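Next come the structures, one after another.
Every read-out reported here was derived from the displayed coordinates using simple, explicitly stated rules and does not represent laboratory data. Being a predicted model, the structure only gives us computed values, none of them experimental. Cβ atoms are built from the backbone, for glycine too; each structure is taken alone.
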Structure I
Amino acid sequence: EPVELSADEVLIQNQPREGLAVAVEHGVTVAVDTQLTRELITEGLARDVIRRVQNLRKELGLNLDDRIVTVYQADDELAAAIEEWRELIMAETLSVQLSAGEVESAAAAQEQIAGHALRVEVQRAH
């Protein structure tokens, strides 16, 4: 025989699967995959490098539209991320050249990015 339930007799709970973040509002449910892929991790490293280069540009008093030459020293994993995202880094920082090499300048920045050591220097391009 059919049983009728009223709305106050029913409790609906969201139980997200592992690796998903779930939000519910106004009857709409949205789930986002929170798993970090290798591509997302390397892009995050590259964006941290971009942020550091932009901060260094500002510290050196460079104009927003100045083209620069960027030289960096990094461990293998960070260097691989920089090379993988080379075009993005160059475009975002207005670098006409981005290369790995010895960073000896007193104006060089040294920073830890997600546990990776980075030394970077920038100069206005000629």
Structure II
Amino acid sequence: MGTIHYGGSWPNNIYHGSGERYYQQDFSQDYHTFALEWEQKEIRWYVDGKHYHAENIDRNMWSKRGKNPYNKNGEPFDQPFYLTFNVAVGGTFFGPGPYVTPEEAKHWKKPTMEVDYVRVYQWK
């Protein structure tokens, strides 16, 4: 559920993330707290206060495809970004089945993501 995308422009970009995880809860049954801590050398992800993934960003993030767009370690994560929230359905992302098929997803009663609030803090 936590992924960083970087490298050159498509098709020279790549991503790293937490990959498949099995959470022993149904995220559709209640609100949850998702957190991201972004520091100079590392980005960390949490769900309901539990740390589940980290990415080292103190390195050259070049994808080794196309021309290297970066001049120093940590680029492009040394500048402001937008937060993106989305619902990705299908595949094996949440671990062992049963899996949701595209046809099943079409018949969900409420296929939405509900966000109560978003807080952003900046360390000084």
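Structures compared: I, II; top value of distance in nm of label points 7 Å out along Cα→Cβ at positions 100 and 116, i.e. the largest, recorded for II. Looking across I, II, the calculation of mean projected area of the Cα convex hull in nm² that yields 12.7 traces back to I. Distance in nm of label points 7 Å out along Cα→Cβ at positions 12 and 36 computed as 2.4: which structure among I, II? Label of the source structure: II.
If helix-only ellipticity at 222 nm (-39500 (n - 2.57) for each DSSP H run of 4 or more, over all residues; to 500) computes to -500, which of I, II did it come from?
II
Consider the structures I, II: one of them gives 25 for relative contact order in percent (Cα under 8 Å, 6 or more apart) as calculated from the coordinates. Say which. The read-out was computed on structure I. Quick check: 15.9, 54 is what I get for Rg and Dmax of the Cα atoms in Å, for residues 4-43 alone, calculated from one of I, II. Which structure matches? Derived from I, not from the others.
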